[in-house]
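Chemist: Listed after this line are the structures, all set down as structure tokens.
Please treat every number below as a calculation from the coordinates, not as lab data. Please read these numbers as outputs of a predicted model, since none were measured by experiment. Cβ atoms are built from the backbone, for glycine too; each structure is taken alone.
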Structure P
Amino acid sequence: MKQRAAIIGASGYSGEELVRILLNHPHVGLAAVTSRQNAGQALSQVFPRFASHPTARTLRFSDPDAAALAGKADVVFLALPHGLAAEYAVPLMAAGCIVIDLSADFRLHSTATYREFYGQDHPAPQLLSQAVYGLPEVHREQIRKSRLIAAPGCYPTSILLPVIPLLRAGLVRSTGIIADSLSGVSGAGRKAEADYLFCECNESVRPYGVPKHRHLSEIEEQLALAAGVPVTIQFTPHLIPVNRGILTTLYLAPTDSFSSPEEAAALGVRITACYAAAYGTEPFVRLLEGRALPDTKNVVGTNILELAWRLDSRTGRLIVMSAEDNLIKGASGQAVQSMNLLCGFPETAGL
């Protein structure tokens with residue numbers, strides 16, 4: 001018998017990707033989708049790309065109602081803005097549903113940090129102790145045991161997967177970390193704002209959220225857990241004129257200097273071994289070899305994160321680069337990956 005799934009907020013970009021994945025998931029049946037503006041319309045009307053799927057022709061959008069959804073679904077995905085997602089998580093958890101939240105509401109353990117970065121008190125602090133940060137490559141066993149998963153943000157995924165193994169192994173310092181990220185416009189969500197209109201974004205590259213982007217809160221909390229000490233990083237996101245994809249470049253200080261070719265070679269062996277131990281058998285992390293470097297065109301449409309690194313003998317820095325699809329590995333695909341773990345399905349199912 002298939003697991004029943006519902007998506008609250010299915011009309012956004014991440015919601016649409018969830019629809020695509022779950023319609024074709026071998027162990028899940030899509031039982032409900034909600035959207036206030038599209039209530040009453042068939043899924044195939046709102047998203048014609050799915051019109052050939054029989055479920056899309058019969059399933060209609062409804063208004064979000066936690067009590068009604070609890071009776072229809074075993075797993076509920078919340079593709080909602082922060083603050084609003086928690087309002088649904090509370091009754092759904094009480095009703096016995098598995099909740100996978102794609103907003104920021106349950107990514108942080110600290111209510112003070114949530115207030116600092118999101119400008120309001122946390123709407124459901126009583127659930128924070130039950131939430132697991134849904135980065136499967138890092139928290140796989142905790143995800144299996146949880147009923148409330150906080151799917152990571154897109155930028156954090158592109159930063160945390162490259163850095164956490166290095167911090168855990170003591171190969172890089174926890175201070176002086178710099179992250180520059182470039183994201184496609186879909187990362188801003190499906191909304192009508194002047195900054196994201198075609199004429200504003202096309203032929204344009206610009207930074208934003210400087211110097212304190214909201215995603216810094218979860219990035220620094222997760223890095224601190226890996227390092228065992230508080231971590232503060234410099235993070236600058238940029239908007240680029242593509243639909244989707246994130247490319248991140250990280251600048252790190254190795255704990256050991258490499259002033260000679262021999263020292264550089266020895267450090268390179270340790271870095272290679274570290275990443276191989278962390279991700280060598282991971283289905284959704286691709287470690288690039290030789291001269292290959294991450295490229296968004298190779299990961300868009302997939303749940304894959306590409307990763308490569310270089311040592312710079314002139315500056316003494318380690319440069320690590322990653323690429324991912326912000327809507328899949330950075331959002332919906334990773335959320336389904338966590339669901340697969342939690343429900344006992346093959347981790348790659350539907351992905």
Structure Q
Amino acid sequence: MTDSFAAPLNAGLEHIRATVTDKVAEKSALVRNLEEFHVSTRYDKLLTLEVEKLLATILSGSAVEGYALAVVGKSGAGKTHAINHALDGNPAFKPFYVGVNELQICMRVRTPPVCSTKSLGVAILQHVGYPLSRTKLNEIEIWRLVREQLKRREIRIIYLDEAQHVLKSKKNVMEVTDTIKSLMQDPTWPIWIIMSGIPQMLEVIEGDGDHQLARRSRVVRIGDLEEKDFPTILAIVNEIASDVSFKVGFPLNKGFVRRMVHGGMSLQGMVIQLIKLSIESAIWDPEEIQSRTLRYDHFVEGYRRLCDCDDDTNVFLAKEWQKIVREVNEEGKLTTELVGS
């Protein structure tokens with residue numbers, strides 16, 4: 001029996017759009033601008049260069065095998081966003097058509113939470129839309145299909161996000177690294193791998209018994225923010241606020257930026273998230289509907305939203321804010337509880 005119910009795609013969104021007030025629609029546009037705003041950092045040029053080198057190697061036609069580009073940093077450092085921005089900014093990664101078929105040279109896959117060779121192969125097949133039947137396939141059959149689909153769909157690059165998931169099933173680490181290496185060494189259709197994850201992810205590369213994967217890998221490390229980055233961070237606050245037509249209504253001094261960077265655990269992605277949450281608080285502040293001024297207390301609220309803290313453990317309110325240290329979980333989110341509490 002087929003499902004006879006067929007609602008138009010995005011009909012729910014159209015209903016919301018037609019029924020919300022003008023104020024909500026205006027705020028929605030501001031929030032969208034806020035989310036889409038990209039903050040350029042010192043790692044953007046480096047990643048853009050590495051992506052261009054990778055494309056040049058593929059284009060040369062002389063490479064008999066691919067290599068891996070590994071981007072590592074703590075959870076919340078902004079790795080995924082930085083890589084996606086580098087890929088989205090290069091026209092080579094835009095979709096193209098062969099007949100009626102839409103193709104892309106790169107596929108982006110989130111590594112399965114507990115990654116084995118089989119689950120990784122299934123994730124790739126699901127991503128390309130291959131119709132997996134209920135019949136159980138073994139690993140050999142799955143990877144035969146993976147190789148066939150990669151070549152058929154002109155995919156030459158695979159981006160594996162959260163690649164440290166491979167380590168959760170320690171007995172499979174060697175098998176997964178061997179599988180990745182074999183993709184890169186395929187003489188008929190070599191694949192280039194981009195992988196991102198926390199620093200422990202490098203164990204995936206180094207876990208290769210003969211170190212061939214390590215020799216075929218280039219590593220980019222996204223580190224913590226330092227005091228030399230403070231002027232850039234303050235400029236970012238002004239730039240993002242201006243993008244949504246808000247002005248900053250308090251002094252952006254070193255004391256403020258130190259609290260903000262500390263609250264974001266000195267992680268680039270976390271600090272930018274804190275800035276955006278604070279500006280979003282200003283957008284929804286009824287007192288600022290006319291003046292559009294970003295105040296200090298908006299950062300108090302932004303940090304509260306970031307980690308669900310009380311006033312005593314809010315870095316923008318506490319006198320001894322340096323002692324407020326939280327952990328960052330695997331999803332790149334701050335924990336509510338303090339370290340050591």
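Chemist: Distance in nm of label points 7 Å out along Cα→Cβ at positions 238 and 326 computed as 2.8: which structure among P, Q?
Modeler: Going label by label, the one that fits is Q.
Chemist: Where does the value -9500 come from, among P, Q, when helix-only ellipticity at 222 nm (-39500 (n - 2.57) for each DSSP H run of 4 or more, over all residues; to 500) is the thing being computed?
Modeler: The structure behind it is P.
Chemist: Here Kirkwood radius over Cα pairs in Å has been calculated and equals 22.7, so which of P, Q was it run on?
Modeler: Attributed to the structure labelled Q.
Chemist: A further question follows. Determine which structure produced the value 20.2 for mean count of other Cβ atoms within 10 Å over residues 118-125, calculated from the coordinates; the candidates are P, Q.
Modeler: Corresponding structure: Q.
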